[in-house]
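*Asks:* Right after this note come the structures.
Nothing in this text is a laboratory measurement; each read-out follows from the coordinates by a stated rule. All values reported here derive from a predicted model rather than from experimental measurement.
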Structure 1
């Protein structure tokens, strides 16, 4: 999964001129192959949406264990997320991401860390015991 995440970040750097980094701890033993694929697709959607709609200068993905959960964080310095127009206020990418989150029994939390620069944070938590 690490290689796939690095490829997504390379794509973001080349296509959107975003400075990207990855902080990865191997969580693969805690997730089935299909759960790893779903987690990757969620990360991919978060990165691409961030680049398209928030226009960050820097973006970081972190994958780690936190207690009993696998945690994916996507942090960037772009503008705040706003729900896109469309049916139920969701685009197709967000709809698919919601389905993937449900399949993993995962949660998605969005926050803002304010300081000298504001950072948008998306955190996905997946209970590792069920996957």
Structure 2
């Protein structure tokens, strides 16, 4: 899948190094020195203090980002051992269909040629290990 793509004059970007590494492994390919240098340079640019934004989310906060407009991630963290203090993060993937995207940019392409995985008969959606009570 391309890191950058253009569809209907709209440029999109999607980058997850781990996905590229897995693809290289599956293809039984090694990076050329130039490919590795290019990816390392790309990561170096978006890791610069002057181009990145870092923040700590507080309980109750929500963040909405477009995966094809903003490179985003999270730092590793050490969770609390007590169940009532454990980190709980809900992730919701919304698709508006308003951004023109080439199908090649999708990691998982469903039957509607959209991003995501189709429902699978007999499989139940994951539930959090520590459910949130309505009083939370």
Structure 3
């Protein structure tokens, strides 16, 4: 049996979704937005997911390594929520961090956002790179 577990979703309107990878079944979003009823008799119900707990005051200052390579030495200086970053290749940035561990940085006019892992030892940047301690 060849089972397809994923399909792209194509919106017909705000409440209707086509799933061509699943034999073109149609999903209809319930009025409360908490359930999708599929034309094959199944449904998806939104789970109540607890809100993420904010990071304790993040301490990001110190040496970091770009993409996990010890030869790619980066650094962060921190004063409260204000950050100064250095990528080790001559580029520097200023930025800030919020209580959820989201970093917003400005690299000479280019905004790059990073998300700090729950343990505070990894930053995943939205440009596809990452730093670890």
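*Asks:* A value of -11000 was computed for helix-only ellipticity at 222 nm (-39500 (n - 2.57) for each DSSP H run of 4 or more, over all residues; to 500); which of 1, 2, 3 is the source structure?
*Replies:* Working: 1: -11000; 2: -5500; 3: 0.
Working through the options, I get structure 1.
*Asks:* A value of 13 was computed for relative contact order in percent (Cα under 8 Å, 6 or more apart); which of 1, 2, 3 is the source structure?
*Replies:* Working: 1: 25; 2: 30; 3: 13.
This value belongs to structure 3.
*Asks:* Then there's this: Where does the value -0.83, -1.18 come from, among 1, 2, 3, when log10 I(q)/I(0) by the Debye sum over Cα atoms at q = 0.17, 0.22 Å⁻¹ is the thing being computed?
*Replies:* Working: 1: -0.88, -1.41; 2: -1.29, -1.45; 3: -0.83, -1.18.
Of the structures listed, the value fits 3.
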